[in-house]
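Please find the structures below.
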Structure P
Amino acid sequence: MAYWLVKSEPGTYAYADLERDGRTVWDGVRNNAAALHLKAMKVGDEVFFYHSQEGLAVVGVAKVAKEAFLDASDPSGRFVAVELAPVRPLKRPVTLAEMKTEPKLAEMAMVRQSRLSVAPVRAEEWATILGLAGEA
């Protein structure tokens, strides 16, 4: 199993919306590097849900429910989407500020390339964030 992080502005689509909907299509990703990460996702992979712009924190865990397929919102037909389903909210959100001060997360893609909307998370980073959230 692989681990990932996706970002969404909570005013546009929050983790609570994913819980309410039970499943969502994760589309609209137009950055090539982020799109490659979407293509690499497999059913069952776990995903941190990060609130960007407002909150700036990992707030929940989701899972990949459907692997990459053509993004219907992309008229060019070049980009893909995946489906995500909620797993659980974190006991306590883990802020970007906390992540930046944790030495074990210094090389994390999200910390190094904060503009990416979809990024891989190494198993050690996953465990560290869960620990910061009070779930380890």
Structure Q
Amino acid sequence: MQLANEHKNSHIKKYILSIGEIKIYEDYMVAQLNEGITLNIETVHEIILIAEKHFPKKPFAYITVRKHSYAVDPMLYLKVFEIENLKAIAIVSSKFIDNHNVKIEKHFFNKPMSIFKTILEAITWAKTYL
């Protein structure tokens, strides 16, 4: 899955974190996290700070490209849910296990969340909530 050429908008800012890469666009952010990390309340904190910096009041969507395998602690959604202007989460993955994982994750996050095969589909869907 390529991030660079699949959508026309160029990113505003790019962050390289210990847990992966975050790109900021006008009204959404795209994360591609590293193999083997655990995304939990502590590790998601950096992402939340970036979101607060770029979207202090503006509605935005979070798109994650699950190219690599990593663990997600569903409890992190309790923290993420506190971000009022986060309107939707889109997951981009063609892995069967991620379809199963997203069904579980949805139980912890009561805002729109869906899984897509391409980044373009994820962006189009996410923008309908902005």
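Below are the figures for this structure:
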read-out	value
Which entry (P, Q) yields the derived value 23 for relative contact order in percent (Cα under 8 Å, 6 or more apart)	Q
Structures P, Q, by distance in nm of label points 7 Å out along Cα→Cβ at positions 52 and 100: label with the highest value	Q
With distance in nm of label points 7 Å out along Cα→Cβ at positions 12 and 60 derived as 0.7, matching label from P, Q	Q
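Coordinate-derived values only; no laboratory data. Computed from a predicted model, the values in this text were never measured in an experiment. Cβ atoms are built from the backbone, for glycine too; each structure is taken alone.
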